[in-house]
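Rule-based calculations on the coordinates, nothing more; no lab input. No experiment lies behind these values; they were computed from the predicted model shown. Cβ atoms are built from the backbone, for glycine too; each structure is taken alone.
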Structure I
Amino acid sequence: MSRDVSNRKLRAGIVGGGRGSFIGAVHHVAVELDGQTEVVAGAMSTDPQTAAASAKAWYLDRSYDDYKEMAKAEAGRPDGIDFVMITTPNHMHFPVAKAFLEQGIHVVSEKPMTFSLEEAQELVKTVENSNLVYALMHNYTGYPAVRQARYMVRQGELGDIRKVLVEYIQ
């Protein structure tokens, strides 16, 4: 699937990240931050009512009950999504990514990529045999505080780093 994106915003879809999800809201804000992308479709929950309510809360044009249905439908639409964001529970990253890649849709996925080496190798082959992008998110590397800390470490401003303790409270 090849769509001209030179004169319009990118159209994103999301799988997972519905109501009650911390990570979905984070990605929704982040992807639209620069004004270059809009989220237009989603399969935001395995529960159809939650999926529909989540899509309505996000003002999405299209809501799907199932990611496979979404991949197939969006691939067939002239105004279909350009890429999908995968924000599902970890065990679903591989099957969702594979479904969208097989339909010719670029993928941006949360970590982990897969749950096994075999799945990872299969996903790599799928991407190599396509002209598609598969991107694994490392969101916080772009945060100013993280960039500043990296700069300070590289410049030796903090001395020899022997140990780092980090807490991530949600």
Structure II
Amino acid sequence: MSWGIELWDQWDNIGIHTQKGIDFCERYVHFLKEKSAVELDYASKLKKLVKNFQPKKREEDDYTFTWSHAFVDMLKEIFDMAGQHEVVAENLQGAVIKNMQDLILELKTDRKKHLTDGVRLQDQLKQSQALLEKAKRKYEKAYYDSERALDNYRKADADINLSRAEVEK
């Protein structure tokens, strides 16, 4: 019966799985860096757009109507949105990306340590199995020798032609 063969010694699979997790984290950090760059670029372009369409001082008299006030208010809101995009980019760079990079570094060092320990333990297991196999062979040889000696003793004991001294040998 071969119960649970697939349960044991998943060391290689664990190594592959943990490496894939670290690779994913690195890929996610790369994504966040690019997203942060896009956010900063978008914020700067929004600010430039607002600056280009901001009413000039000499044109302020033309902006007395409600539609012109609405346009100026919209420009202010767009400028505020640009500021929010900058804040998002700064938070991504300052907190999220830095924390992810620290986590990746920690995961890599832990993984390396555990893989090294695992290799050492697997070597110890192989050595123990080799010693066990050697002891098993030695025991089997001693067992067969004792069985043969017992059989010879019984044969000699049953043989009436041999003296007691020869049987005891």
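Of the structures I, II, report the one carrying the highest value of FRET efficiency 1/(1 + (r/R0)^6) of positions 19 and 83 (r between Cβ atoms, R0 = 25 Å, to 0.05).
Once FRET efficiency 1/(1 + (r/R0)^6) of positions 19 and 83 (r between Cβ atoms, R0 = 25 Å, to 0.05) is worked out for each structure, I has the highest.
Taking distance in nm of label points 7 Å out along Cα→Cβ at positions 43 and 75 for each of I, II, which is largest?
That would be structure II.
Assuming 20, 56, 24, 0 is P(r) over Cα pairs in 10 Å bins from 0, in percent, for residues 35-106 alone as calculated from a single structure, say which of I, II it is.
Computing P(r) over Cα pairs in 10 Å bins from 0, in percent, for residues 35-106 alone on every structure in I, II gives 20, 56, 24, 0 only for I.
Comparing percent of Cα pairs over 22 Å apart across I, II, which is largest?
For this comparison of percent of Cα pairs over 22 Å apart, the top structure is II.
-29000 is what came out when helix-only ellipticity at 222 nm (-39500 (n - 2.57) for each DSSP H run of 4 or more, over all residues; to 500) was calculated for one structure; which of I, II is it?
II
Starting from the value 18.6: which structure in I, II was mean count of other Cβ atoms within 10 Å over residues 51-58 calculated from?
For mean count of other Cβ atoms within 10 Å over residues 51-58, the value 18.6 is produced by structure I.
Looking at structures I, II, which one was relative contact order in percent (Cα under 8 Å, 6 or more apart) calculated from, given that it came out as 17?
Here the read-out was taken from I.
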